[in-house]
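**Student:** Next come the structures, one after another.
Each value in this text was obtained by applying a stated rule to the coordinates, not by laboratory testing. Bear in mind that the values here come from a model prediction, so they are computed numbers and not experimental data. Cβ atoms are built from the backbone, for glycine too; each structure is taken alone.
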Structure 1
Amino acid sequence: MTHKVLIVTTVSGFLWQFEKNTVEILKSQNAEIHYASNFENPAYAFDQKYFEENRIQIHPISIQKSPYRLKDNFSAWKSLMVIIEKEEIDTLHCHTPVGAVLGRLAARFSKRQVKVIYTAHGFHFYKGAGLKNWLLYYQAERFLARYTDILVTINREDEKRARGFSLKDSGWVMKIPGVGVDRDKFRVRFEKRQEARAALGVKGEELCLLTAALLDKEKNYQTVLHALAQIKDMPFRYYICGEGPYRKALEEQTASLGLKEKVVFLGFRRDLDFLLQGVDIFLFPSLREGLGMAALEAMACGVPVVGADNRGTREYIRHGENGLLCQPRNAGDFAAAIRILAQNPSLRNKMAVRARKDSWRFGAEESRLYMEQVYRIAWKGEDHPGYKSKNQRNHEPLQSPAFPLAESSGGFRFESEF
């Protein structure tokens with residue numbers, strides 16, 4: 001049987017950026033791949049050639065990231081039902097919150113029996129989230145779980161929350177190590193260090209700091225900029241890789257803090273694996289992360305991470321061992337952490353070695369093994385080492401092949417810890 005799989009996301013660049021592993025798995029099973037998304041605003045890098053080479057049939061729909069764009073999203077829901085029925089889709093794999101809502105509703109109200117897989121790349125409700133998130137997103141996820149065959153999560157907090165939902169009678173919750181780091185691409189290349197620093201424009205003994213993320217408010221660049229303003233006496237350069245709606249505001253803040261000579265906006269870069277070779281510290285201040293692939297890619301290149309303490313970073317940052325965790329909105333924490341690593345090269349090098357080793361369990365190979373298992377369960381009904389959903393009798397965890405995950409020490413007293 002040739003399976004016909006429909007992947008649904010809100011922005012079209014998402015598949016090329018994060019779901020290449022899934023595409024390779026589907027190709028290995030000779031599945032027919034369809035992709036429905038909004039192709040007018042890709043957000044991430046978009047490679048049309050990739051879709052052509054992998055014979056992915058694209059379906060532009062009016063889906064919007066905002067759940068309040070009711071007219072557009074209602075139209076997208078109707079389009080998804082048409083695609084499911086016309087293309088005889090038997091498996092739907094949805095991503096992103098609105099994509100997951102519309103995809104599952106379309107599968108439910110279509111005239112076909114469709115297996116539904118939902119990969120949650122970070123629930124919008126989490127410890128510390130606002131009341132609006134809990135009232136809207138939590139209630140929606142809890143209700144729509146009943147139309148889900150397999151709910152895939154990427155961190156322990158989300159996994160625990162998902163196990164409290166009632167999925168389909170045969171539904172399962174499974175945690176995977178993210179979309180997987182390409183270890184062939186993101187690795188230590190000592191011979192490239194000086195070349196990378198020269199390409200960036202790092203001078204002499206300047207400390208090289210870098211962040212790679214979408215330029216939006218939740219990525220919390222503003223806290224890092226305030227932190228850097230506290231350590232302007234130090235020789236450093238801070239490079240921001242990414243594009244997004246918050247760029248102008250960040251550029252204005254950079255100027256107002258007197259950091260224009262120290263902060264460089266590089267835009268979206270396809271050569272991050274090369275640039276990381278010249279970086280001393282990767283800054284990752286996001287307020288909310290499901291996991292955080294950019295930080296893991298930096299760690300794979302032997303770069304210690306100074307990150308905000310959240311459910312995603314707690315999966316892999318061992319405070320004081322491979323990086324430092326800071327209170328998300330505390331600029332003083334970030335300033336202290338950067339200064340400590342700047343003044344302790346031996347500690348920084350020790351963390352770099354540990355960071356590289358700790359990134360291995362989040363490799364693309366490990367992620368692929370999990371996702372292959374997800375599709376075997378969906379298509380063949382195989383058992384797996386995950387958790388049955390709330391409505392099933394056996395609620396005990398089965399044997400899992402998962403690697404042990406990092407535990408945060410939760411410490412923030414940088415002045416006395418090192």
Structure 2
Amino acid sequence: MKLYLVILSLLIVQFSAAQEVSKNIKPKIWSLDECIAYAIDNNITVKEATLNKNIAEVDYNKSKSSRLPNLFGSASQSFSSGNSIDPITSDFVTDQINSTNVGINSSMTLFQGNQLTNQIKQNKLLLEQSIFQEEVEKNNIVLSILETYLQTLYSKESITIAENNLAASEKEVLRAQARLDAETIALSDYTEAQSQAATNKYNVISAKNNYQQYIITLKQLLELPLTEDFEIDTINENLDLINIELNKIDIYNNALRTLPELKASNLNIKANEKELEIAKSAYLPSLSLSASAGSGYTSINKSTFSDQFNINFNQRIGVSLNIPIFNRNQTKGAVQTASINIDKAEIQMQTTTKEVYKKVETAYQNALSAQEQVVASEASKTAAEQSYKLAQKKYELGALSTTDLVISQNTFTNAQQIYLQAKYLNILYHQLLQFYQGNDIKI
């Protein structure tokens with residue numbers, strides 16, 4: 001029994017020590033730059049785009065190799081009995097025949113209406129397009145990280161606001177209790193203070209839940225395990241975000257020059273134009289060269305195996321010309337389809353250009369609006385804070401009802417939230433405008 005108690009005590013001590021160590025281990029603090037760099041290397045969407053680029057590179061190398069001659073080796077062993085043709089001598093015999101046949105053959109395309117050349121050029125364009133598509137996915141993940149990171153910071157500051165309000169409302173409950181005991185306020189005033197404290201406690205819980213949801217979203221973008229401890233760093237808020245040096249047309253023109261999706265769309269048009277040339281090449285004749293060499297052995301011939309291989313050694317070289325005459329309009333249909341795909345690619349280019357303009361226009365207008373909202377909401381927050389402090393003093397002196405105090409506190413809370421939202425929207429849209437100009441996102 002004593003041994004059991006000793007073992008149990010040791011286990012409890014070890015468990016407590018392990019808990020203490022886990023408490024002392026602080027989670028890694030991730031900066032925005034670290035999140036972006038890690039996501040680019042690990043996000044599965046970016047990895048998928050990289051794999052597509054690798055496939056395009058393989059296809060390009062395969063198309064270049066299609067100009068080379070092929071080479072095949074063959075070997076066969078056969079046995080026949082009765083009336084048959086000797087596969088080596090081609091004599092008609094009535095006997096049992098053992099025969100061996102070996103050879104190599106090769107062929108290459110000399111001319112195919114420039115189809116091979118155009119296929120190589122098209123695959124090169126598709127490879128370049130896949131490189132830009134990879135950049136598109138990287139940019140998308142960068143913007144997703146930026147937006148989620150700022151939303152997480154916003155929700156983190158919202159927790160502080162909610163906790164401060166809860167602490168203030170709990171103090172007000174104590175004051176209301178004292179005034180109720182002194183019979184200077186009605187019971188309804190006291191219950192209203194309790195109700196406000198309960199509401200603020202709910203707001204704290206809700207703010208913490210929102211923060212954890214954004215943390216989960218960030219972890220998913222980074223492809224981190226959901227069980228891993230994760231915290232984000234603060235940002236430099238002393239940024240000059242008020243002045244926009246370029247007008248939206250300049251920003252739009254910069255976006256047209258730098259954004260990879262526009263370059264990818266342009267290459268898509270060129271790739272489809274090459275597809276049209278490839279389809280038209282089927283109207284032209286093709287010329288190919290072939291060659292082979294081989295030898296064999298047959299049991300009908302009484303010569304030795306090596307002698308027969310020397311005697312039966314043969315070589316062949318030939319040229320083949322194929323002239324298309326009618327293939328049931330398959331070539332015509334392929335040409336028409338390729339022409340339609342060019343039109344579709346051009347429309348897609350126009351759509352992409354319009355989307356870029358819309359993004360720039362939206363970010364620019366939102367940036368202007370957010371700048372004005374920061375100035376206005378900061379002034380509103382300052383005024384609401386002063387009003388709330390004055391209301392608290394009046395409440396302490398018994399010159400203000402609980403209802404009026406609650407209204408003043410809620411007004412201050414709303415002003416804080418509005419300012420917080422405007423601040424982070426201002427940062428977000430400023431960074432978006434920097435991004436559309438081809439600049440790195442740095443906070």
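**Student:** Given 21.6 as the derived value for mean count of other Cβ atoms within 10 Å over residues 148-155, which of the supplied structures 1, 2 does it correspond to?
**Tutor:** Corresponding structure: 2.
**Student:** Right, here's the next one. Using Cα extents along the principal axes in Å as the calculated read-out, with 131, 83, 35 as its value, let me know the right label among 1, 2.
**Tutor:** 2
**Student:** Moving on to the next point. Please state which of the structures 1, 2 yields 2.2 when distance in nm of label points 7 Å out along Cα→Cβ at positions 268 and 284 is computed from it.
**Tutor:** It must be structure 1, since only it matches.
**Student:** Match the computed value 0.35 of FRET efficiency 1/(1 + (r/R0)^6) of positions 76 and 236 (r between Cβ atoms, R0 = 41 Å, to 0.05) to one of the structures 1, 2, and report its label.
**Tutor:** Values: 1: 0.35; 2: 0.00.
Source structure for this number: 1.
**Student:** Between structures 1, 2, where is FRET efficiency 1/(1 + (r/R0)^6) of positions 116 and 212 (r between Cβ atoms, R0 = 41 Å, to 0.05) highest?
**Tutor:** Of structures 1, 2, the maximum of FRET efficiency 1/(1 + (r/R0)^6) of positions 116 and 212 (r between Cβ atoms, R0 = 41 Å, to 0.05) occurs in 1.
**Student:** Let me ask another. For mean count of other Cβ atoms within 10 Å over residues 172-179, which of the structures 1, 2 scores highest?
**Tutor:** 1
**Student:** Kindly point out which one of 1, 2 the value 22 was derived from, the read-out being relative contact order in percent (Cα under 8 Å, 6 or more apart).
**Tutor:** 2
**Student:** Have a look at 1, 2 and say which one yields -10500 for helix-only ellipticity at 222 nm (-39500 (n - 2.57) for each DSSP H run of 4 or more, over all residues; to 500), as calculated.
**Tutor:** Going label by label, the one that fits is 1.
**Student:** Going by distance in nm of label points 7 Å out along Cα→Cβ at positions 68 and 100, which of structures 1, 2 comes out largest?
**Tutor:** Details: 1: 2.2; 2: 3.1.
When distance in nm of label points 7 Å out along Cα→Cβ at positions 68 and 100 is computed for each of 1, 2, structure 2 gives the biggest number.
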